[in-house]
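Each in structure tokens, the structures are laid out below.
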Structure P
Amino acid sequence: MKKKLSWVWIIIIIIVLLVIFFVSKYNKMVTMRNDANVAWSQVENQYQRRFDLTPQLVDSVKQILKQEGTEDVYVRLAEARSNYAGASTVNQKVEAAESYDSALSRLLAVVENYPQLKANENIKDLQVSIEGTENRLAVERGRFNDTVGAYNAYIIRFPNNLTANMFGFDKMETFEAQEGSDTAPEVGNMFDN
């Protein structure tokens, strides 16, 4: 009778230890996934800052150029912003952001090609703000990728993968620049489209 009782306690202790093990792994995965979501929110905050600054730059450019053949740039910016708002996954948002980047680069090229724009203090200040935002975006994208990379590595390691599979923790997508984004656009060819 005494041996049966000791085996019962051993089984209870093993079950309790297993429950503690899985609960701790589960909680760690929830925390890491939440950290990745918070990191993506920071990326989106910087995109929003850029989206808020760009119309001011557009309005300043429009006032000086009086619609001098730059309407295509304004339309592309509006479309890209709309596409970003409608995107639901990280990759869709990245694609829309890249489209916005392209249109913004075109607008900045317009500024560079017109001396009266380059001399305007309001436009200079907006360009500095946009450049600062671009730097913040790069930092936040890097933090997001680091956070997602740590989460993804954690959930695929044994024995974490058992808990991840049991509770439906899937790998997250990292921010990946679109193909060809590593090459700077040529200013002379920007207006040929």
Structure Q
Amino acid sequence: MTDQHLIVFVKNPIPGTVKTRIARTVGNDRAVEVYQHLLRHTQEIVTQLPQHRVVYYGDFINPDDGWNDYSKHLQTGNDLGQRMLNAFREQFSSGASRAVIIGSDCLTITPDHIRRAFTALDQTDIVIGPATDGGYYLLGMKQPHDFLFTDMPWSQPQLRQRTELAIGQHNLTFEQLDELTDIDEWADYERAIAATLLP
């Protein structure tokens, strides 16, 4: 088994629990369709990668879905930071020498972004995939760093800036990947679809 572990955070596509900001614009059923599209895209890119792939569910472990070939776990913790930290800790405890986490919210992430993230860890302590909303779509490291997940402004536009500041304060290095857009609002999805239709 490879010692490079890819962590994927997902939810089950249940109306009223996924893409709630999109649902406010187009309703729960359409929001679920959007999230199912995002899940399919995430599954397609993850399938192309050689890393040990681990799926962490935010609600319950689905025994029969598109992630059946992967190791399945349940996210644990009181907020997103704790849930991510616990996932990283589990993977490093199980033998990872490098771990990268992604969500299931980005239609423009590619296998190459994830390959580049693991390669970047040859030269740097932490790798970040910056999102246009001020957060990040990817985070990778060679050991768990608790400070990255404590007292951070989750789902706020200051998240990436605060994260990079904390990295510098701990005298560590980081590398950034391409900036991509997470699909959080209906307008994000419309723009992403329009971009895929361009010649």
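23 is what came out when relative contact order in percent (Cα under 8 Å, 6 or more apart) was calculated for one structure; which of P, Q is it?
Matching structure: Q.
Of structures P, Q, which gives 0.75 when FRET efficiency 1/(1 + (r/R0)^6) of positions 17 and 97 (r between Cβ atoms, R0 = 41 Å, to 0.05) is computed from the coordinates?
Of the options listed, only Q reproduces it.
FRET efficiency 1/(1 + (r/R0)^6) of positions 81 and 153 (r between Cβ atoms, R0 = 41 Å, to 0.05) was computed and gave 1.00; which structure, P, Q, did it come from?
Derived from Q, not from the others.
Which structure, out of P, Q, was percent of Cα pairs over 26 Å apart derived from, given a value of 50?
Answer by label: P.
Hey, helix-only ellipticity at 222 nm (-39500 (n - 2.57) for each DSSP H run of 4 or more, over all residues; to 500) derived from one of P, Q reads -11500; which structure?
Answer by label: Q.
Out of P, Q, choose the structure whose coordinates give Rg/Rh (Cα atoms, Kirkwood Rh), for residues 25-72 alone equal to 1.02 when calculated.
Q
No lab work stands behind these numbers, since they all come straight from the coordinates. Note that the coordinates shown come from a computational prediction; the quantities given were computed from them, not determined experimentally. Cβ atoms are built from the backbone, for glycine too; each structure is taken alone.
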